[in-house]
Each structure stands twice: as C-alpha cells, then as structure tokens.
1. Identify the structure, out of P, Q, R, from whose coordinates mean count of other Cβ atoms within 10 Å over residues 86-93 was calculated to give 13.9.
2. Given that helix-only ellipticity at 222 nm (-39500 (n - 2.57) for each DSSP H run of 4 or more, over all residues; to 500), derived from a single structure, equals -13500, which label among P, Q, R identifies that structure?
Structure P
Amino acid sequence: MLVAHGAVLIDTDAISRSLTRPGGLAIEPLRAAFGDDLIAPDGAMDRARMREHVFADPTAKARLEGILHPLIGLECNRQADAAGDAVRVFDVPLLVESARWRARVDRVLVVDCREEVQVARVLARSAWARDTVLAVIGQQASRAARRAAADAVIFNDGIGLEELAAEVASLWQRWCPVEQWR
C-alpha cells in the first residue's frame, strides 16, 4: 500500500527466494556448505528440508545466514540505489532480530496481528503444518519486542482493506509530508 503512495518496495523475502531458485546466486555456495541433500531436484534450495535442518542445528542456521545475508544485502543496496530519491520501503520480516537493519533505516513500521490470526494466515497460504508455523514463530522476536522496536504500529487484525488503506495513507502523510519533496 505504501507503493501506491510512491514508495519503492525492496522485499528481502523476494530477494531471498530469487537467490535460492534454480540457478540463483546462492545455490552453489549453499551446495558447498550443505551438500546436495538440501538442493531440490529442480536445482532450487529445498526450503522445507533447509528449514528442518536449521531449526535442528543452530550452527547450520548461522552458516545459512552467513551465505544469504551478505547476498541479500548486496541486492538491497542495488535496488535502493536504483530507486534514486524515492522513499524506499524495506520489507524485512526479521528486522528486529538484526541490529544491522535497524541502524540502516530511518523509521520502522510494524504491521501486527494476534498470533492466532498470524498462524491462520500462514496456514492459508502455505502447506505448512500448524506445529511448523508455531515453531517458526517461536524462533522469532516476540510481538512485544517487534512493537517496542517500532516507530509506528498498524494493527492489521479484524480491519478491512479500506480501513487499512486509510491507516497507511495517514502514516504516509505523517512520515512523508509533501513539503519534503519541494
């Protein structure tokens, strides 16, 4: 919705998926670090197997992040530079867990909802089991920690798209007044 107001979206999840697709820049470093077992037959990173592996082994998680995070950072820089003077919105799901990201941005917006709503949304868009969703959420910063790190919070829980759009428009007006562009 911020894009509709003129922002350029830089989506770290989309960048990660691009890096780990067949032929992606991360595939060969991942193969070297983890072997062929975590590369799917189509040549992409096997996301389900990698998720299981890193949740079972914290050192594997650190190795994965050591490969992906620098590549994601480079692509974020490239996209940010390409955006020129436009407002850049970095969609970083694990921003609170990364002090590097917080230091890099001017403001943090957290879009929040109750955990049961979050779980239901993930289940609706993925083939994950409920236990997997809960395990992933359990590894992340708490809702309270995310809200505490935010400069603004939008509660996207029980509101319609029209009300959400109005909240986003109000936030845009506060954070990006027209005068700053003159």
Structure Q
Amino acid sequence: MKRALRKLLRALFRIPPGVSFSFWWMNVYAKKILRINADCPWPVHMTSTIVHPDRVKFGSGHYPGDSPGNYIQAYNGIEIGDDVNLAPNVGLISANHDPLDNSRHLAAPPIRIGDHSWIGIGAVVLPGVALGAYTIVGAGSVVTKSFPEGRCVLAGSPARIVKTLDSPSEGDATI
C-alpha cells in the first residue's frame, strides 16, 4: 500500500526518478514560495545558487546544484556529462568579470566535465576548463586549466594530477 501511494504521488506531482519526496517538497517550497532559484527547471538545493540555468547542459544521473551551497555561474555555458557528482560548496564559474567594468563578463569557452567525474567539497572549477571522463577533483582544489585526458585525480591550488587511474579491464565495473 505504501509503495502504491508513493508511486501515485510521484506520478501526480511529476517527481523525477532518484529524487526523494522530502527533497522535492523542499525544492517546491523554495522555488514557489520563497522564489529561490525559481527560474531553474530542475531540482536545486535551497542553499545553492544557479546563475543562467538556461546555459547549463547536463546528462543523466544527477542534478547540478542538488548539494548544499553549490554556486554554478554559467554566463559562458557549462556542459556536464552523465553520472557526475558535485559535493557540497562546489563552485563552477564559467566567466570572469571585466577588470574595468564589473557588470560585464569576459568571453571564454564553456566549462566541460566528462562522464563519471566527481568534484570534491569546496572545489572550484574556473572558466574554460575541460575535464575528461572519470576525473576526480579533491576537496578544496582550484582547477585553473584543462585535463581533457581524464582518468586522473586532481588536487591542490592550482590543481595538478596527483594520481592517474588505470583503465578498467573488460567486464570490470570499477575504475
């Protein structure tokens, strides 16, 4: 009975798969009543900020900004692959301010994050950075340049490769 009621509520209120009812309700309250991230069409934590959600493209398996305290600024665009995890307080900043005019932003390529990547708590990814698939960014790291080859662990400020990850053997589900 409980399962049938949950299924009915999910269908009735169009709750996306993988989103808990409590998170969905908090999201509705924040967007519809408090008007926090109201222009963002996907579920976002009420303490996260999404600037220009129309310029964020993401794959399946996650919602950017669903962790607390994320700051996602997409003036130049952000492309996020499938099954990418953003820990709390992650910053994705796709544009810098013009040094002479704070109301303008400088053009740069979009941020690109490959499939199955993970960005650790408090990490910041700066404009124009491209991260390949299976890239892990350590907590508190500042990623200032691209690592398109993927399969690596980045750490530090500025971030550098501290470990490379082996390719999985055929049939192996681990990295």
Structure R
Amino acid sequence: MSEENYISRGNYKKNIEEAISILRRNLPKTIVAIIPMWHPRLAIEAEYFIDKLNEECWSREKDVRRLHELSLEYREVAYEIQNERKFDSSDFTVVAQGFMDQLSEPVRDLNGAYNTKFYASDLFHMSKYGNAVLALHLWNCILEPIGKKNQRADLSNDGVAVQCPKQPYPYIRTLGNSLL
C-alpha cells in the first residue's frame, strides 16, 4: 500500500476533533467515549489464520508495520484529545477508553483456538457476538478512573461481570472526576 492511502496523524486528529465539535454543538450533557485504534494484527492475523488467507496485501510485513505505526499514532491522538481538555465543559467531556491498548493478538476461545464467532464473515469486522463482548468491556472501562483503566481486556472471556457504579464514585469516570 502506498503512503497516500493512509490518513496522516494530523488529518486524523482534525477529523476526530471536527466530529466531536459537531457532537458538542448538538448534544448537551454528553460524555464522548473514544476507543483508541487497536493493533491491526487483531484483524489481519484473524483473517489469515481463520480463513487461511494468503492474499499478498496482508502478507507484506512492511504494510503491517506501517499500519501498526499509524495505529499507535492514532491511539496517541485519542489520549491527546482527552488530556488537552479542549472540549471539556460542565456538561460535555471526552474520555479515551483504552481497554484494548495492550492487545495485539487475534481473539481466541477458551481452548486457545482462534475464535471464529468473534469476527463477522469478512473476518475484518466484529460479529454481533464480538460487538457484544467489546461493549461489555467498554462499559466496565467507562466506570474505571482515568489512569487506572484496564488496558488489556480479556476478549476471550464473555463471562466477565457487568460492573455497576459504586460508592464513593457512583458515576461514569471522566478526567475531571477521576482526580477527586
């Protein structure tokens, strides 16, 4: 893949900020949760190992390395936007939910095999089941304070308990209230 096929870090940040600006203008009392870009191998290797795909486009290690570099840059952008607090007000904020930051392997089942039910038929997107597992981990991450969020969700475990807000912090954690 040529470099022109990639979105630069600067353009990525500009696009995300434009989207957040639209949300801020139109949705008061909102917490925007950004899931930072995860490692591209989560999809690429799943596609390769599950479907025994041998397409040249995914087998070029140079392209995979570049995608990984971009995913790290995009991940940094999510945290920059959160930490800059440019969008913070009394009724609007942005929080990066990095529960997949430390993941780099395709999802496996409890027996260690690649979990085919986690991925949609194109093996690039998540299935309904995969999205449900991600939603569970996202919800639990939303309730964790910033700076103490789990960054390595166990996506092979769909039996994780759904957390509820607990005293003394019975609310969704943001940068502002995580410092309390």
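Read-outs: derived from the displayed coordinates by stated rules, not from any lab. Since this is a predicted model, take the numbers as computed values, not measurements. Cβ atoms are built from the backbone, for glycine too; each structure is taken alone.
1. R
2. Among P, Q, R, the structure yielding -13500 for helix-only ellipticity at 222 nm (-39500 (n - 2.57) for each DSSP H run of 4 or more, over all residues; to 500) is R.
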